[in-house]
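Asks: So, here come the structures, one by one.
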Structure P
Amino acid sequence: MSTTPTESTIRQFLVEDVFYDQDLKDLGPEDSLLAKGLLDSLSILKTVTFIEENFGVTIPDEDVLPDHFESVRAIAALVEKHRS
């Protein structure tokens, strides 16, 4: 399954900076981060900060919803939504 550069950047951040204490080298772009219990409110905020700093977008509070952080692909879609 191919991934976009945005997905690759987000995945690398999550694996290295958020889930650093877990073995997630096989994490796919559509794997559920929430169902696996990987993301909590603090890691979502850390991810939002990363997105805003690295992609030059602002994520409004009303877009910080579980659905937007379901998977690497969902997070990338959120980034693309705010890029346009």
Structure Q
Amino acid sequence: MEARKIYNRIAVLRQERGMSRKDLADKIGVNFQTVGYLEREEYNPSLDLAFRIADVFNLPVDFVFSTKPLRPMSEEMMERGN
């Protein structure tokens, strides 16, 4: 069975918070190169890693990761606010 692609907002969230890849990597316990692979969607995170990343950003895991292409965050926020 082929693994499904996991889309994410890691780069956008990290940049919004002025966080380097190394900063995020240190907080989640991985190598900074792993963060790059995740951001480029070349690597799917484990469930545990996905939750650790969502926790760093204090967001629900489904706001950071999706099996479908993600819409811009502004659209998501508007929809969740209604």
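Asks: Suppose distance in nm of label points 7 Å out along Cα→Cβ at positions 15 and 55 works out to 2.7; of P, Q, which structure was it derived from?
Replies: This value belongs to structure Q.
Asks: Identify the structure, out of P, Q, from whose coordinates semi-axes √(5λ) of the Cα gyration tensor in Å was calculated to give 20, 17, 11.
Replies: Label of the originating structure: Q.
No value in this document is a laboratory result; all are computed from the given coordinates. The structure presented is a predicted model; accordingly, all values stated were derived computationally and were not measured. Cβ atoms are built from the backbone, for glycine too; each structure is taken alone.
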